[in-house]
Structure P
Amino acid sequence: MNTDCIEFSPEWKQKLPHITSISAKDLLLTHTAFGRWMGHAIRDFITKNALEHKVHLIGSHGHTVFHEPGQGMTFQMGDGASLAAITQLPVVSDLRNMDVALGGQGAPIVPIGEKLLWNEYNYFLNIGGISNITFYQDGRHIAFDVCPANRVLNLLSNELGKSYDDKGLSASAGKVNEDLLFELNDLEYYKKPFPKSLANEYGADVLFGIIQKYNISTEDKFCTVCEHIAFQISSVCAADSTGGIRKILISGGGAFNDYLISRIRHFLSSKQIEVVIPDADLIQYKEALIMALIAVLRWREEPNVLSSVSGATRNSIGGALWMGQE
């Protein structure tokens, strides 16, 4: 399997954090520019790996700018038409829109891949900007966003002049602030039943705002947030009525945070849940692999989003299809 992670240019690193505050016209211009940027990155990847005439379909998630399922709206930036025009390949984009239109949360959408590709695990936990979980209960797949994760941890890293907390070393040097931990765990979102989802900015706008009220060291903030994430994950698993020894597969960037994983292991060990950390490729590219599968299912006109996960009125065949050639 050929994989790669393309770093954003300084220009995109500057633009993306402020994308929600620009005008509608500038947003659409950026939407098409981002699609072209992805197109050139994919074309370069194909050339670099000698994959000409071997890539037949592109599944593009894009960059989430707005996600308001309660108002029937979600928007992932990265124009699929521009991407298709640059690569001259078919592109499936806008993967969440149909589910949202059908009254669903539009998230998480990866459970379809977890259902079809891996069946030896009881839980699937992805720790990205937001942590989300999937499990099988009462004859149906359940999945939802658990809590903010790397979005908050990376903001704290910025305070130390870093982009992320490598292996959780800063968190391991701190101690838990019980008052802050209680306030984070008491947020209204955690009391809502599933299906439910979070906008990525929830971590920045809500959690980070609460954290910054506390006059404690950055290391203590790190440590407390990791405790909060681990506790919320444990609470979700505790609500599952399935008995016996179970296994949870963890992927996403948070799987490289050794301190956070140690706290998750601590909370889950008493519940007889074994934590499994896969190889680095699966940690990094599991969601990308599933996005490709979702695109293939769309091409075959087969359901690729589960209503039992999202709360939509039915399973759907999601994604806009853009043909790169006649």
Structure Q
Amino acid sequence: MHPNRPLIVDIKRHSLEDGPGIRSVVFFKGCPMRCIFCQNPETQDTEAEIVFSERRCIQCGGCAKVCPEGAIDYKLPQRIHRDKCTSCGKCADLCPEGALRLIGRYYPVDEITEILLRDLPFYRHSKGGVTLSGGEPALYPDYIEALLKSLKAYNIHIAIETSGYFDYDKFKQKILPYIDLIYYDIKIADPEAHKTYTGKSNQRIIDNLCYLLTEDKVKVHPRIPLIPNITATRENLSAIVNLLHETGAENVSLLPYNPMGIEMNDKLGRPRPSLPEGFMKPDEEEEVYGMFRGMIEEKGGKNRSCTFNQSVSEISLTNP
């Protein structure tokens, strides 16, 4: 990983789900955590990777001919000997149906700024902006600082989606001065369970949340991904409610379970995690939401927004 040359997985334009208004979302490649329920596992590794989609493959044989490492093997269900593959991208460049794709590209700050400014009229009309996501954008404080400075020259609203696992001093110095909204993931309250399911302790995440909530110039919005039998349990949600009240958080969002990461693990040649393969049903979502709302009310909070849909449920933790 080069801190000044992060790879970008995707730039999603015209998003309505990653902050206020119409937004462009930049997905950075690289994350210090390894959540087994990661929705975007292609953003975990900092290096470029080849993904393979079997249903797109027409078995033309071209990829095997151009691979300099002999990593393509048609006898393998996943097609690639991962221990041989260097992610040079030659197979992806040749693939006529996109069955093989190279994930991860570096954009100089000037180039990515130009791309994001194409939607400046939409940002201004809808009170939208740019959201940095991933992966973990805070892995690259120097690059992010340069990008945000160039965007703020146009007074663009900036949001960041973060796991909370970052160096706070660098974040405060290089990133915090230029962002308006932080979506902050809180997944598991128990330290040991957090390490089991994400690969990291949650102490830094909790400490950073406490620090951020004392900052006056940025809105911090905690979020809880609802993973059946992992995060969406009474014990875990109750502990998170206690944590949020102790830290002084004013709101929280519940993010319904998304199983799309399971298929991406297959495409990356990684083991398939033992997770539900379908979305949560509406009645299951309503049950979790009702349970969570009851916990909030027990703490003396009162819901201001009680809608719960396929994208997000936002709940106030303070009395109006």
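Side notes on the structure shown:
- Label whose coordinates, when distance in nm of label points 7 Å out along Cα→Cβ at positions 171 and 275 is calculated, return 2.2 (choices P, Q): Q
- Given 61, 46, 40 for Cα extents along the principal axes in Å, calculated: source structure among P, Q: P
- Origin of the value 17, where relative contact order in percent (Cα under 8 Å, 6 or more apart) was derived from one of P, Q: Q
- Top of P, Q by mean count of other Cβ atoms within 10 Å over residues 187-194, largest first: Q
- Which of P, Q leads on distance in nm of label points 7 Å out along Cα→Cβ at positions 75 and 147, largest value: Q
- Structure (P, Q) behind the derived value -9000 of helix-only ellipticity at 222 nm (-39500 (n - 2.57) for each DSSP H run of 4 or more, over all residues; to 500): Q
Since every read-out is calculated from the coordinates, none of them should be taken as a lab result. Treat the numbers as computed from the prediction; the structure is a model and nothing was measured. Cβ atoms are built from the backbone, for glycine too; each structure is taken alone.
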